[in-house]
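Alright, structures below, take your time with them.
Every read-out reported here was derived from the displayed coordinates using simple, explicitly stated rules and does not represent laboratory data. Not measured: the values here are computed from a predicted model.
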Structure I
Amino acid sequence: MTNIWERPFVVSILVDTGAWYAVTDTADRHHKEAGRFFLDQAPKISLLTTDLILAETWTLLNSHLGRYAAVTFWETLRETRTPVLTIDQVDLEAAWRIAQAFPDQTFSFVDCTTFVLMERLGINEVFTFDNHFLTYRYGPKRQRVFHCLP
């Protein structure tokens with residue numbers, strides 16, 4: 001039996017829509033940075049995403065790069081067995097409370113639900129180019145912030 005202290009620690013990083021898109025679209029301003037990060041880190045860490053990020057990315061890729069790019073993206077998630085987290089009714093209510101608590105922000109529906117899932121599952125790192133992940137504060141007295149990569 002392996003001692004638990006000898007097991008490699010696996011870090012889970014949530015991948016946001018903008019990062020998936022930047023990895024895919026060679027014309028995206030973040031493509032090179034996203035590609036380098038993805039190629040360097042993907043073999044070392046556990047990447048995951050959400051059902052709503054999957055839907056948002058599919059829609060963005062389909063509308064900007066065409067159906068083939070969208071299908072290839074989804075197929076890649078399936079082949080790599082990238083975990084796709086799903087929201088439930090409790091998460092929706094918590095996301096609603098976030099939207100209400102930050103009336104001066106332009107957090108999207110997907111942003112709010114992603115914040116909720118990350119908090120609930122204790123995921124602190126996100127591969128994103130979306131500054132909303134730096135703006136949003138959570139935890140006691142809203143003093144915590146997500147760590148954005150790259």
Structure II
Amino acid sequence: MGAQRGRVNAPPRVVLDTNVLVSALIFGGTGWRWLRAEWQEQRLLPLVSHATADELVRVLAYPKFTLTADERESLLADYLPWTEVVDIPDVLLDVPDVRDPNDRPFLCLALAGKADALVSGDDDLLSLRATWKRVPVMSVATFKQWHERQLRGSN
């Protein structure tokens with residue numbers, strides 16, 4: 001897929017949207033442990049921008065999660081050190097219009113960061129799968145299958 005070409009044995013560059021990250025970081029049950037292990041064992045490289053990191057910080061502070069400041073810090077420490085920060089150009093990037101303006105930074109990050117995939121549980125982003133071909137948009141389940149195939153192919 002896309003950006004992976006030309007990078008021998010490089011982990012896939014992946015944009016994980018906020019709902020995926022919240023599920024992996026907060027709820028982290030057996031269905032999510034694999035994802036955390038993949039970034040911590042450097043078998044995938046999550047990409048972040050200032051906007052997407054700010055959104056994650058904001059969402060982790062939602063009262064419904066009842067996380068203390070120390071708990072939020074700990075969750076961020078389980079993720080941010082494993083990421084690559086991508087600067088997003090000030091010029092408008094050629095990304096599709098989306099209903100929720102909070103989704104646009106993830107599309108810009110995927111494009112600017114030369115991501116191999118944008119992984120989302122957001123129906124608005126997932127609806128772009130058929131029409132936006134610049135970066136594959138995948139559900140978590142689809143990404144897991146794709147990623148496992150990539151790992152088997154590199155061994």
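If helix-only ellipticity at 222 nm (-39500 (n - 2.57) for each DSSP H run of 4 or more, over all residues; to 500) computes to -15500, which of I, II did it come from? Kindly include the intermediate steps, with their values, before the conclusion.
Numbers: I: -15500; II: -11500.
It traces back to I.
Here volume of the Cα convex hull per residue in Å³, for residues 64-119 alone was calculated and came to 102; which of the structures I, II was it taken from?
I
Comparing structures I, II by volume of the Cα convex hull per residue in Å³, for residues 24-111 alone, which one has the largest value? Don't jump to the answer; show the numbers that get you there.
On the way: I: 132; II: 122.
Structure I gives the largest value of volume of the Cα convex hull per residue in Å³, for residues 24-111 alone among I, II.
Given structures I, II, which gives the highest value for relative contact order in percent (Cα under 8 Å, 6 or more apart)?
II
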